[in-house]
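No value in this document is a laboratory result; all are computed from the given coordinates. Since the structure is predicted, the reported quantities are computational estimates derived from the model, not experimental observations. Cβ atoms are built from the backbone, for glycine too; each structure is taken alone.
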Structure I
């Protein structure tokens, strides 16, 4: 039986790849004992410049992942890219997390922590340098990374806005 070598937390859904970043377990003490609930943080992307994140909560893991995946598909954004990297350096902030994304030359790879890496790889970015400051909580890191990616502008758009030709 040939087994898929990819991470078991990542699946292909048609052309979209789904990456489960974090699953949290919460317990509430009730009369009969503990009642557990689960929350899932999922990043979905097409590896061609579209990426989104979702957060879902349920009493079991599979429904929470499914809710998060549906939310991620509703929250997708388009990322302008230059080859396999980003056009310019950007900084994103969300809550206590701050992320800096720097374009990298071919062959560098994705230099990032788990949460930022999930977003970059789902978007199809193959060469990037990142640094995160402040909170290391995956949810604010994912949101800060998406905020940074929203700020990206392709070179042609900047030339049009400024009315000049850039080298």
Structure II
């Protein structure tokens, strides 16, 4: 089964999105969607840096995503307020470095998605010599708060979710 469907959930998602995009359940679209759902994961299998991760703590993942959604909405209002009502001279845009202990590529990818989805922050790069995250903050007032927030609210749960197998 794994030979033809290396990632059944990915195949299911591809078929579902194909049908949603085409807004039809016609047999031709079902067949073409099923073909794509089998072929695309097979063609992209070699691009995976390692086997697909096994999520052993799904509730931690759901809690993290929920917390991130709240943070995204809060940041939308804060950044909008800053753009509309704060003079440019009062803004303090800065780059900061955040030390990371997480090494899992899937965890780092999700961390990047969460950070870049939050208005006012941009993941710039991972500085490989010290494994630090270079982060741009739109209006920085407390660098230590950002370091603590990224490491405790985001990195720690992601390590529980993605690095559990390596530590076990």
Source structure (of I, II) for Cα extents along the principal axes in Å, computed value 60, 42, 29:
II
From which structure (I, II) was helix-only ellipticity at 222 nm (-39500 (n - 2.57) for each DSSP H run of 4 or more, over all residues; to 500) calculated, if the value obtained is -17500?
II
Which structure, out of I, II, was relative contact order in percent (Cα under 8 Å, 6 or more apart) calculated from, if the result is 24?
II
Name the one structure among I, II that P(r) over Cα pairs in 10 Å bins from 0, in percent, for residues 88-143 alone of 26, 58, 15, 0 was derived from.
I
Thinking only about distance in nm of label points 7 Å out along Cα→Cβ at positions 48 and 72, which of I, II has the largest value?
II
Where is Kirkwood radius over Cα pairs in Å, for residues 56-103 alone largest, in which of I, II?
II
